[in-house]
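Student: These notes open a run of structures that come right after.
Every number in this text was worked out from the coordinates using simple rules, so none of it is lab data. Here the structure is a predicted model, which means the values were calculated and not measured. Cβ atoms are built from the backbone, for glycine too; each structure is taken alone.
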Structure P
Amino acid sequence: MGDIVQQGKLKMLAIAGSPRRGGNTDLLLQEVIAGAESVGAEVKHIVLSELCIAPCAHCDRCLETGRCAVEDDMQWIHADLKDADRLALASPIFFMGLTAQTKAMIDRCQALWAAKYVLKLPVAIKTGRERKGLFISVGGTRGAKLFEPAKATVKIFFKTLDFTYSDELLFRGIDEKGAIARHPTALREAFLAGQRLAQD
């Protein structure tokens, strides 16, 4: 039964990882969502700071079951991650890395890592579509390697969940809340990235 292709409306999961609502990554993610919806994608938008996500306890019970033993909002996020055809992950840069909210969510996907690599179980519901991921980030400084640590984490996260790291929106020197709206091309770039992401 696991090999049955279930084609239908393309499903995109949009994850907001900033603790600040209405900030720069939020504005970019909203445009990505608008772009994806404009070409017919069904988008589910989740805001990590509004959810209950405990840190990984490293109890290793997922190595036996492929399921996280901690009962909180990650249980249904795992289901959404398995079901999505596309993933848009947005996090600003904090100390050269992802936000605590984003990193906690990623760490709790250790259960999906265990399912895939230890128990040899699927981490995606097969729909006949390639799973693709987009990383969206904004940083206040202009360092040449500003995004590299975060990108390394996101790439291995995407790989674990069978998402191709297919695109990125990265903007340096943007710090003040809402400043991305004054960038000459950023919001348009985000809308177009959403359209690209949602195309088969």
Structure Q
Amino acid sequence: MNTLIGKQAPSFYSSAVINGNQIVEDFSLEQYLGKKDVIFFFYPLDFTFVCPTELIAFQEKLNEFEKRDVAVVGCSVDSEFSHLAWLQTEKKNGGIKGVNYPVVSDLSKTISMNFGVLAGEYVADENGQYSFDGAPVAYRGLFLIDKNGIIRHSVVNDLPLGRNVDEALRMVDALHHFEQYGEVCPANWNTDKEAMKATQEGVAEYLSKK
């Protein structure tokens, strides 16, 4: 898989559900350019098992992202109508009612393909007939996109492996620390730990304190 790190995030316009109850056409991440960083994450399918735990976990931390001026946007290969139904279903019935950040429809699977997270591909046989090899859903991909539309961090989990929302917050904090102070963030860094200067002397000073 080719990395998108350091590159402009793929552009798209697609239907989405916003505020948990409203379908909009031509939703795009371009609305955040120059204004907000974005956590853009993919999940396999609505009305499944690990997926609701992830979407609800992002909602539970949404205030933390918003305090950092970061938009959270989800995406799967379901239709906007499936998204809306899931968003209107109570948690006790397997739904995600209460989630109010945007959830994008990638029914054509082109967004997942362009971000490199589609869990398979279309292949043609000798007669030119197409079939899908793999799973026609997105892996659990997550992308941190800065205000200039550049992808600064990504992680992709296999379908059974739920992601850590706190780690997404940590990466946002690391990016913001670097942007503000010009210091790089070593292994296991968080906001209550020291960062370091990107020099041999800086590394030596940091390691001498451990």
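Student: I have 4.6 for distance in nm of label points 7 Å out along Cα→Cβ at positions 19 and 123, calculated from one of the structures P, Q. Which structure is it?
Tutor: Structure Q accounts for this read-out.
Student: Suppose distance in nm of label points 7 Å out along Cα→Cβ at positions 59 and 75 works out to 2.2; of P, Q, which structure was it derived from? Kindly include the intermediate steps, with their values, before the conclusion.
Tutor: Details: P: 1.2; Q: 2.2.
The value was obtained from structure Q.
Student: Further question: Supply the structure label, taken from P, Q, corresponding to percent of Cα pairs over 30 Å apart with the calculated value 27.
Tutor: Only structure Q yields this read-out.
Student: Please compute distance in nm of label points 7 Å out along Cα→Cβ at positions 171 and 187 for structures P, Q and give me the label with the greatest value.
Tutor: Across P, Q, distance in nm of label points 7 Å out along Cα→Cβ at positions 171 and 187 peaks for Q.
Student: Upon calculation of helix-only ellipticity at 222 nm (-39500 (n - 2.57) for each DSSP H run of 4 or more, over all residues; to 500) from the atomic coordinates, which of the structures P, Q produces -9500? Walk me through the intermediate numbers first.
Tutor: Working: P: -9500; Q: -7500.
Source structure: P.
Student: So mean count of other Cβ atoms within 10 Å over residues 115-122, computed for just one structure, reads 18.6; which one of P, Q is that?
Tutor: Q
Student: Here relative contact order in percent (Cα under 8 Å, 6 or more apart) has been calculated and equals 31, so which of P, Q was it run on?
Tutor: Value 31 for relative contact order in percent (Cα under 8 Å, 6 or more apart) corresponds to P out of P, Q.
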